[in-house]
Structure P
Amino acid sequence: MRLKAHLIVLACAAVLGCGSEESGLDEIVDWEAARDQGRLAITEGRFEDAAAAYRRALELAADTEDPDHYRIMSLNGLGEVYRHQGDVAQAVVHYREALEIKVQVTTPFDLGLGRDYTNLAMHLLHAGRLDESEEANNKALEIFELHHGGDHPDIGLTLNNLGTIAWMRGDPVTADRHMSRALEILEASPLARHPDTASLLSNYAQVRLQQQDLDRAEALTDRAIAIWTENHGQESLPVARGMNSLGEILRRQERLDESVKAYRRSLEMMEHHLGSEDPEVATVLNNLALVQRRQNRLADAEASYLRAAQIFESTAGGLHADLGATAFNLGRLYTAQQRYVEAEPQFKRALEIYETAAGPEHPNVAMVLRGYVEMLRAVGRDSEANPLAQRADRILEGSGS
């Protein structure tokens, strides 16, 4: 919210006093000019210029009538610069600094403070910092419950965030508890047909999918797609993402033809909105290939995997976890076709990626090791396979899987 200067016209004989008032207004005008330059530069993709403008605004804030207020807005602006560049970690640094100032200068249960905690929590979640995100969400929830009582959309949306964190930790019971309450709140509110409720429905569907409640997951996803269609149109990007989720559910239900149809519709819409080389397109291709393999359409599956790998390689780098998944799937496909010479480098690549991205004791490393072991034993290389199998077992025992 822009803070407007309130002009008070005084008939004063003291020229120095009137000059002091004008000076304060000039400094606010200078700050607003720097802020506006930053906003414009972001919209034009000139991020270095945007960062410079917001740093200038941060310097000017010290001389305004309310330095803390203008410092907070300047720091949030810097956070936006880095967010638009995809540098979530650096954005969090600035959002957190702004929030720390606000905590010092506002009441502990200010409603705006609760929303700032929610914003910080969202970016921490995207950065994979789940514990910090949970802490920020809990602070937001405390503020919202004090202000609104128990059934306000702010509370529902925050519970959705907490449920998402629990789901990402592999705790579907806690996730279910948070999300079911969140859904009750939002569906009884003016946001019942809002895209935020669709996002909650989609998240909750993933929780039910994790619990093998496939029918419930499908119903929740269908409802999410219906709301996105109402708000954005049937060919929109949110609908495309919903169709990708639906394809996974249908695959788990062994409704393979319907799954392929959902994935192909998702793929067509994503390519339209994002272009043919976007990582989200590659994710759908990887999912589609899983179904094609189940249908014994091995040539089609290979083509989908290879195209997905090429996109991940060119856009996300050679050690991205999604590329590891595609390499592993290719290794399994080639093993099933007895193309062992082609399978082995795919398993080695997947192993390298997961060990680098997730650590040598991650369950995904054990998954790749087991696939590699299967291939090695198929060609009679048991002496190489046995220690890898033992390593996979140790990893899974240590992770409780």
Structure Q
Amino acid sequence: MGTILRRTLRVSLAVPLFLICGTLATHALRNPFQFHQFDLARLEARYGPLTARDAAHALLSACSSGWSILTTRPGRVVPAYGEDEALFDLVFSWIPPRAVVYPTEGFYYWNLRTGEGVVHGNVRLADLGQGRLSMAYFTSSDEPARHLQRSAAQGLEVEAVGGTSYDVTWKGRTVRFRLPERALDPPRDLRLVPEEEFVGRIHDESGIGFFLLYNRGTSSFYDVLDEEGGLTDTLLRFEPDHLVGERTGFVFFDDREFDRRLLVGVDLARVAANDYLDGPGDQVPFQLDLGDKLYLAYPNTLFGDGVDEHGVYRNTDIWTRVAVSPFHRYSRLEEVLERSAACTPEGGRSAYWTALTKEWWNTPAYRTWTLDRLRREAREHLTEEDLARGEAPPTKTEVSGG
């Protein structure tokens, strides 16, 4: 009797183990798409910060992918470039039934290698709460991306499942997307000065985390490295006060007095390529109400119809959001050091951090030109003194001319 029980137990354990291994192998070997969620999970596993909970989500996603491939046999014929609807159908048919979205602006990234090269794309999920999503894709950063949107009007079904997950159904197939959960959680240990305000946590597509801060005294944003959950990079010291990521090329000013590392440089070649290491400016959490801060930090966002509270430009044919990118784009690391050397801390630490991170184009001369243009658009009530004092800009109704 004992022998039979032992054999039954071995079989009962072997069957699920066989299924798990089989589905994982199918996912790894037979999926023509490279979904970036798995790249990010591998990075966290490699560098150590992968939690048991995140590991379980990644395993479930990979297994669901393999099982879906085995049971539904999605198509493999790649439509011609420009056949947007057919390509969306293909992409959606291969996304794992349990998909994990890491980047905090709500993009689910994918690559597809074809006979003519690699197609880079994303499915934007920030608007699932409004029952819609969109897809963008391109083959070269030198060419404009193509876009497509799906909503109930085209047959898309969206159902909220808990606080941060959505079931999305398209042509009979359902995918559950798990969106970022900690974008609004404040830092545990970061020491802020009185004029600073925590805005949100950024999970960049590079796999690096940041705290986005807003400085009310200087009307400026900057990014501070988030190391609370570990770091998917190795930081190398190349000057007494500067560190560079061995994998990412991100450059940080190391303020040891305040125990913070400010992002001050990103490789210009990465920005030009629009790849995963182009900096966190395009990963500001989509849930944030940024309107007033954006107007003060970037007065040019008041042009035309302005932006909404999330930083999305109004009345445009293609979804476009303000990139909050307070860092230098360098072609040589020495450029970052030269810029940092030109900044002095005499005006106080807060102004020093702003000087280290300020965009090269966001100068007093540019702000004056912006104000002149805004005055020509009949907004004389917004003055340089208003901006310097940090006073509230025009209401969104005034900005849109309504």
Structure R
Amino acid sequence: MLKKKWTNYQPHKIIAMSQTNELQVIDPIETSLVKQSEIGDMLIKLPTYKEMVVNGIDDKLGYKAADEARKEIKKVRVLTSKIAECGRQEAVRIQKAWIAKEKEINSQFEEVEAHLQAETDKVDAEKERIRQEAERVAQERLNARCKELIDCGCAFDGSNYSINELTISMPIIKDMDNERFSAFMVQVKEQYAIILKAEADRKEAERIEAERIATEKKAEEERLQKEREELERQRREFEEQQAKSKAEQERIAAEQKAAQDKIDAENKRIADERAAAERSEAERIAAIAREKELEEARVKAVEDERLRMIEEQKAEEARKMQEAEAAKIEATRQAALAPDKEKLMVLFKSISELTIPECATEEGMKVSTGVQGLLTKVQDYILKNVKSL
């Protein structure tokens, strides 16, 4: 809201001493205009002309008087404009001189300001480089620690690394100093040694079991071979005795058939046992193969997760660098716009300090109120657009 008080600077007015030794404010603009007799006389006549009315189309004398008064006012108004235009030429010359002097002085300020800005920018850039280098070293140390944990058999679930009952989170890994992390890795390696030993014991047990099965299989084959040799010997004896008598042949045939049945039954039993053993061995081997595939899949999943984390970290670092660069560009732009903002805010303040005259007439009050409204809109426009710079 504009305040109605005498705070505005009016360079076109001067102070003079009156004949009564009183200080008086002399307005050279008003003096230049009023000293013209036509203008002074017209200002005196205006109240009278303002009261003139034409009483309908039959009031010919009133119409003629009003038309002549209007033409007289227009003539004096044109004269006023010409005098004012001549007076403005000196104001324009002074304005140009002020602008030239402003540019001359500000160019010196801007040169030193740019130098100082460059000096501070170098320091800021070095600080940023040191910060980024520290982040890079910290990230490389974290990556090396994560790899060491994976190499020692730790599983990663997206947040924590664990082996047996031992667990550690990513933030703790990052914040640990080298001494604490080395102490933790001693525990990890102890657990990994336990796992490796258990795996070695399992493989050794499988090897012993495989040797036992092979030994039993070999013994069984030797026993069957002996039985086959014995049967073959019996068959030869049977053939040698076959020629002695038919009865003996029938007896031997019966014994041979019984023996053959026994052999067939034994062979079937052996074949069934062997098939069962082979099926069991095949199932055991398949189970071992499945377990191996699952272990390989788990190791691959861990490696894929590690690679994904590395890619995410790279992307995050690139995003941070882009954000830092954008922030730096925005800061530079704001710094460049700062002088314009200051000038516009000075204009805003000077408008606030303008004095709106209190007029005695209703028409004057309307003009005064309209001027106040327009100045308020100008202030709103300045505030709205300065914020967007």
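Figure out for me which of the structures P, Q, R the number 6 belongs to, where relative contact order in percent (Cα under 8 Å, 6 or more apart) was derived from the coordinates.
P
Upon calculation of distance in nm of label points 7 Å out along Cα→Cβ at positions 81 and 281 from the atomic coordinates, which of the structures P, Q, R produces 12.1?
Checking each candidate, the match is R.
Comparing Rg/Rh (Cα atoms, Kirkwood Rh) across structures P, Q, R, which is largest?
Structure R gives the largest value of Rg/Rh (Cα atoms, Kirkwood Rh) among P, Q, R.
Given a value of -30500 for helix-only ellipticity at 222 nm (-39500 (n - 2.57) for each DSSP H run of 4 or more, over all residues; to 500), calculated from one of P, Q, R, which structure does it belong to?
It traces back to R.
We did not get these values from a lab; they are worked out from the coordinates using the rules stated. Values in this document were obtained by computation on a predicted structure and should not be read as measured data. Cβ atoms are built from the backbone, for glycine too; each structure is taken alone.
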